[in-house]
Structure I
Amino acid sequence: MDTLATKQYPAKIRGQLEEPISSWLFLIKWLLLLPHWVLLIFLYIGFIFSWLGSMIAIAFTGKYPRALFDYNVGVIRWGWRVGFYSYQAMGTNKYPPFSLQPLDSYPADITIDYPEKLHRGVVLIKWWLLALPHYAVVALLVGGAGYRFGGLQILLVLFATVGNLFNKSYPKDLWELVMGINHLVYRVFAYAALTTDEYPPFRLGE
């Protein structure tokens, strides 16, 4: 068997479309998610300090401290669930949990394989210099700093929402494209978060 064809990237993104999607709920999801967004501000502040601590630890030991790894992956997971519920995918009506932990019962999740050893020599440059080409692609797909300046993904989700409004169904081609973008974006996020040395592939989807 061709191992290159079957190997999976260490960051695995799950997003299961749960239809029917409400035709009107998208209008108020931003309001419903205010508690999540407030908490995510503080979680991402903690993420920055945890990320800096992990960078120092990796530079000296080649190890990602497990507690910092679990916290950082948990924050990424939390953000993905909120995004899946809202304007990164609009994939479910099910309100995201207030949790850093994996949850099989929720239709969206992220798991990242814990690295036993990381390269000490590239830890200081991988997240910016090596990842620059990916950042350019992500900026094109999701638009500048998140959705502040627009981007292809938010337009696709908007088109899908309009399609769902009239046809009571999420257009399948748009769903695959939206999820493909999310796979790429979160693989880059996992790499920039120093959780893996494996360079993210330039492709949409799994």
Structure II
Amino acid sequence: MRFMIIGCGRMGAGLARAMGSRGHAVTVVDKNPEALKRLDAFFPGRTVVGTAFDQKVLLDAGIRRADGLAAVTNSDETNVVVARLARLVFEVPKVISRLYDPQKGAVYQRLGVQIVAPATWAVNRFAELLSYSELDTILSLGNGEVEIVEVSVPPLLVGRNVKTLSVPGEVRVISICRGGKAFFPTAETIFQKDDSVQFAIMAACVERLKAMLAFA
């Protein structure tokens, strides 16, 4: 697949290397030629020097053929302009943008742009790590609103079924690992001793799940 990365700071360069190592065709755009030197001689993709919101620069970089674009410059204003162009003018299927000021998130959402707000993510992650240890977080989704967590079934829940721990829109059992093998349970699947359970959960509902698990 073809991806464009706008901005070659630490995040942009790291993302470019990661995507390139996965076999994707990557083009990195930055107005500063020195910034592009973060990509070493082994980087397999293209680099383009130019202002990211210049349509000619974007066209030269191949935006019409891009399957996805990440705007990760150090300027929210630049990122939102590039996101607008990518979504509304060039109809790039997948656009992700870095956002320093979370209050501007509504602008991106109206554009259908997925945002990554480092400050918000970090706050949620620190709070999560400080507030509980019983739930092992495997993955944070979005800006930390949804977590994939894993927990060993407590003794009081052995013999009860999956729907006991399901709350529509808040908590969902997505898989169970039993005897070293994972499977998708149904609502009637019975928890057994030594089961390891994976949940998708809204971050705001952590205390509710802890109470359901008899941890609280």
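Figure out for me which of the structures I, II the number 43 belongs to, where percent of Cα pairs over 29 Å apart was derived from the coordinates. Only structure II yields this read-out.
Of structures I, II, which gives -15500 when helix-only ellipticity at 222 nm (-39500 (n - 2.57) for each DSSP H run of 4 or more, over all residues; to 500) is computed from the coordinates? Computing helix-only ellipticity at 222 nm (-39500 (n - 2.57) for each DSSP H run of 4 or more, over all residues; to 500) on every structure in I, II gives -15500 only for I. Kindly point out which one of I, II the value 13 was derived from, the read-out being relative contact order in percent (Cα under 8 Å, 6 or more apart). Derived from II, not from the others.
Read-outs throughout are calculated quantities, based only on the coordinates presented, and are distinct from any laboratory measurement. In this text the structure is predicted, and so the values were computed from the model without any measurement.
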